[in-house]
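Once you scroll down, you'll see the structures, which are given as structure tokens.
Please treat every number below as a calculation from the coordinates, not as lab data. Just so you know, these numbers come straight off a predicted model, no measurement behind them. Cβ atoms are built from the backbone, for glycine too; each structure is taken alone.
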Structure I
Amino acid sequence: MSKKIFYPSADRNKGPILEILKLHFDANVDGKVLEIASGTGQHAAHFASHFPRLTFQPSEYDATLLDSIRAYARSTPTKNVRDPLVIDVLDDWGAWGVGGDFDYALNVNMIHVTPLSCSAALFENVARALKPGGLLVTYGAYADGGVLEPQSNRDFDRSIRARDPRCGVRDVQELRRMAEPHGIGLLHVYELPANNKCLIWRKTAGNHP
């Protein structure tokens, strides 16, 4: 019996996210990708098959998802997905079991379902895990400059906050201010289907947090 868990939402958004990754990930050189909050492992497996020269390191805090991530990793035809690490984004990066030699980091659908402290820790720790000039890609629902559109996203935000008042859709500009002290700057904001955005961040070359 397969240990793979299938999330329809991850299956729907993997294509649009991949198109953005193709614009920013260099498929022609060897490199390393750190995924924070890998979920079921569907994304890492799908993306890795399109970037055979990149090694994907998935990670997850929820131990119930680790077997699924392993199953997807081991069935990836390009064999460039490692077994997952157990990473709590709030831990200091020294406890993550990774070095500071990643070219890219990826974080999908975590920011709006976790307290703001998790976003702050994500920027701080990813800044240490990335090489100078490395990219962080985040995806999800976002407000921008105090504006959250359309109505479905406002309803989504209310439903998240009703479950946990510490969570909710974050504002791109608030995240930008949070990232800058760690030497991470926002490069691009892409509008994607289902009223989501893909944000591309870059660690400033020469920055040593």
Structure II
Amino acid sequence: MLQVDFKKQLDHFSLTMQFRLDKEILALVGSSGSGKTTLLNCIAGIVHPDVGEISLNERKFYSDDQKPLKIQKRKVGYLFQDYALFPHLTVEQNILYAVPRESAIAHITELTKILGITGLLGKYPHQISGGEKQRVALTRSLAAQPDILLLDEPFSALDDANRDRCQNELLRIHEKWQIPIIFVTHRIADAEKLADRIMRIEKGQMTEETVRLEL
């Protein structure tokens, strides 16, 4: 379980977050600059809160009484908004770049098949489409078998067909892996399709939260 309870002062407001997340998909919605990406960055360890605590499965990522856990030890998969692929590396090299050497190659091979990118492994980022880049970036974020997955606007650059495909693949991976997933979106339709819970953040405050009920 992910437990978040912290404050972080930003330029124009204080980001105040307090929630728990089990093996669910949580969608973050709200205006640009409201603190959604900062929340992801605090969980990942890219930035640190000013005060509070973040923990996952009782492992403390951040706490007032200890040194923050290093990014590499958090086992967080993070898909950045711009995908952050290295242009000088092939798709295969991008996927393997941050993967520990002891990682199971069979697991990575399975991911490339699930996400349909086996035929792209020898290509470079400039040789593939936006939808293919999204799937490569998702594969890379899952390659190290993370305990939580963070996605920042993962579908914003995709056309309708690729968006539907990638969303269905994400749901299939979540069903198989059963890990917490948090994604940022400006599309309410994406949140309603994918998320078990929807949280709205405005000016650093959680203003509403919706729980999707299974019928």
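What to note about this one:
- Computed over structures I, II, mean count of other Cβ atoms within 10 Å over residues 30-37 reaches its largest value in I.
- Computed 11.1 for mean projected area of the Cα convex hull in nm² - originating structure among I, II: I
- Relative contact order in percent (Cα under 8 Å, 6 or more apart) - structure with the largest value, from I, II: II
- Taking mean count of other Cβ atoms within 10 Å over residues 62-69 as the criterion, the top structure among I, II is I, with the largest value.
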